[in-house]
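Some structures are shown below for you to check.
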Structure P
Amino acid sequence: MIVMKFGGTSLGTAERFTHTAAIVKQELERKPVVVVSAVGGMTDLLLLAGEEALQKDLAPTQEEPQYTRTLKKIYQVHEKILTDLHLPIELFLIFYEELSEIYRGIYLLKELTARTKDLTASFGERISARILAACLCRIGINARAIDSWDCGFITSNEFGAARLLSDSPEKIKKIVSSLDFLPVTTGFIGKSREGNITTLGRGGSDLSASLIGAAVQAEVIEIWTDVSGIMTSDPRLVPNAKTLASMSFQEAAELSFFGAKILHPKTIEPAVKSKIPVLVKNSFKPEDPGTLILSENMKTQGLIAVTLKKEVVCVNLYSTGMLEAPGFLSRVFEIFKKHGISIDVVATSEVNISLTLDHPDGLEKAEAELSEFAEVHVEKDRAIICLVGEDLKRTPGIAGKVFKILGDANINIEMISQGASQINLTFVVKSSDGEKAVRALHRKFFEKVDFSEDYEFKESVF
């Protein structure tokens, strides 16, 4: 058995639905379980309509509430897909009527709860599952749409970030294994014991696929998207970026944390714990081999990728109170925690702490508290560059080569972190130098220019 998850870009048009159905058909012998996202961009529209329904009463010149226009767009997108596929509009109408009632209620009551947000967001996956199942039936496959909760997805009541309950995996295994049809199930959503529809948060559809794969001990979990796997760098910045044939989960996690647009590491954690490989494939180019993510390190030393994370804020703290002062760092981190600020990179000396922030929200209040016991300097418009590869910590000369490359490119490193992780070398530069730094590093390390021939690389394919 395998799990095949298709994202919104794979389901954006009638043509994409047809193409996706053909990909699934080729894997019938491997007994696929199909997990789908909403049609591309649909979740944003569903949430937008809810926010618009909260707006004040109509102005005299306004003919209809703003949310109804967004609702019409939701209708038109699905209507076109169904019409182009020659499928009955009734597949969508029952959901549309329910959505209309929910948004009308929000508009009249001027109340939008987290519970209602999850309810409205769930319609995207529920509709796309019905459409894809119909496409599969039309080409002779005994397929049926099945909502995730009917597959055993019972969650907590934490709307927007629900957790699968501990007894759910066994239920998923029992239900999925007993089905006599090809299931097309909804990613991203579940249902609590109380009967509330919930969402799993960022990357929820990938997480759904991973949870199912772990529960049924799948042969592999395939994540179908619009790129041919994980690359040595962002191809929008580096045209010569290569697709990696394989990598470890730890490497994938580091790349994701520091800006790579790939799987969020939390979403494939269930697969990793169950030692099930995850294969990232391109639904637009199914013939491409993709990138295989393995739960264990592959014992092959070498650099695999360079990433860029923009819009970073760097905070520098100076205090002689740090000297021989137990708990000083804890005091600093508690202030950031209090204001909901996530920290990325940290470097310290005897009397200084430098760190980067995931987002600047709440920074002014945190800065005021920190200023009570330290000098605080905030530097905006910074970028994090991260080099990732197995056992970089023990690779002689890697830092020196990086410094030479950037020095030759007249790029200054303002902060560096190495050693906390075995597999990354991270540093901070000005945002204006970020893209230039990535190109220079990729050219030297991955395009075999100058000294790159004396550095070991993992196997990759174009």
Structure Q
Amino acid sequence: MNLSEFGRNSIWAAIIAVPMMISPAAAQQFIPVTTYDTGPYAVNGQPFMDGFVDYLKMLNARDGGINGVKLTWEECETGYKPDRFVECYERLKNKGEAGASLFNPLGTGLTYAVIDRAPQDKIPVISLGYGRTDASDGRVFPYIFPMVTNYWSQSTAKIKFIGQKLGGMDKLKGQKIANVHHDSAYGKETIPVLAKQAEIYGFEVTHFPVTHPGLDQKATWLQIRQYKPDWVILRGWGVMNQTAIKEAARIRFPRDQMIGVWWSCAEQDTVPAGAAADGYICAGFHAAGQDFPLIQDILKHVYDKGDGAGSKKAVGTILWNRGVVNAFLSVAGIKTAQKKFGNKVMSGEQVRWGLENLNLTAADIGSQGATGLVPPLKLSCLDHEGGGGVKFQQWVGDHWEMVSDWIETDQSIVRPMIEASAAKYAAEKGLTLRTGMSLGSECP
């Protein structure tokens, strides 16, 4: 399998912003699409945003948009750099009939860069499965949505999974865990919750930062070999992941005792590592593959007409599917807003209301052909996460196999930490918290 199959032609490297031309319509909902088709993380950014755009194209082709409102978008290249994302944000935020609907940065550092801007501009920022964890507290962060499962929640599921493998959570006592992480805001995000879990369960955790982009890790893995961990947690992105897997094999660390975050859990991470990846386990909140009616509709209405955003060979891969899930949930927020404000173009403020009142049941998801692809979730003003579960999958030869059922996250650990961290942020910034809200209540 050639990794070039997952990306677009290199001509994208010369493009900064590409408007997507759609026929004039009475109403058009504008959705910015910030991409990174260039730089060291392009091989990951390309399929994700291809899946995102392919879903929007399918809705326009199949349904005429959302309840009669056409979707329009414009791409802007960030190179996975926060300053360039801010430039794209400022360039695109006022476009469209009612301004930008929402932003999807696809990067924790990129999300941090606009956390203070989004509330001023009243534009929601979706950080699906990434970003600043305490932004799950909507009282302090009304426009930031780390939806489905945030990093701290995922960490509790990961430790539960290790506990299951050992035969019980009590068996964690005395275990040694190496946290190999990208040396960035993203990589460091789970250090506090791992410390809390180590205190509760009695395991030892040592952190091993890897400098961007992560091509040279020999010294790091020499330290890991000397540390002699029982488990390795991998929090990488891009080429760092395949390099870490190869280095684990080189020091003969068992890959079935190496547990990756879902940003270390795609074909881009395992295929280049070859046989070294066999047995590697990582987290996920959706499945791979094309065997979903929704994806079949994308193939029928987009790719069969020669209008795919990228290579058809990427359809069904982890990151392409995740782009579809991201777009699906973004559109779900717009649809929910329309139920209150009418079938017209929604402003960012109205989309925020839609996201905060989003309640996707299994029946809702099934009716849209996305059972197993999109997780059920329910958001509120207080909870911008939604309560998604975590599954674990293992790389076997040349494909992923599920090796767990849905594992519930431990909110008894996570939620108090979120509220304490958010309150500290609010005090530092002099923010006034939204009040009169409770978990699960409808938002005003």
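Bear in mind that the values in this text are calculations on the coordinates, not laboratory data. Just so we're clear, the structure is a prediction, and the values are computed from it rather than from any experiment. Cβ atoms are built from the backbone, for glycine too; each structure is taken alone.
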**Complete:** Calculated from one of P, Q, relative contact order in percent (Cα under 8 Å, 6 or more apart) reads 13, and the structure in question is P
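Suppose log10 I(q)/I(0) by the Debye sum over Cα atoms at q = 0.06, 0.08, 0.10, 0.13 Å⁻¹ works out to -0.23, -0.42, -0.67, -1.17; of P, Q, which structure was it derived from? Each step should come with its number before you reach the end.
Numbers: P: -0.32, -0.57, -0.86, -1.24; Q: -0.23, -0.42, -0.67, -1.17.
That value comes from structure Q.
Here FRET efficiency 1/(1 + (r/R0)^6) of positions 142 and 270 (r between Cβ atoms, R0 = 30 Å, to 0.05) has been calculated and equals 0.60, so which of P, Q was it run on? Intermediate values should be presented prior to the final figure.
On the way: P: 0.60; Q: 0.20.
Working through the options, I get structure P.
Mean count of other Cβ atoms within 10 Å over residues 206-213 computed as 28.8: which structure among P, Q? Don't skip to the answer; put the middle values down first.
On the way: P: 28.8; Q: 17.2.
The structure behind it is P.
Which of P, Q yields 16.0, 52 for Rg and Dmax of the Cα atoms in Å, for residues 182-253 alone, as computed?
Numbers: P: 16.0, 52; Q: 12.4, 35.
Going label by label, the one that fits is P.
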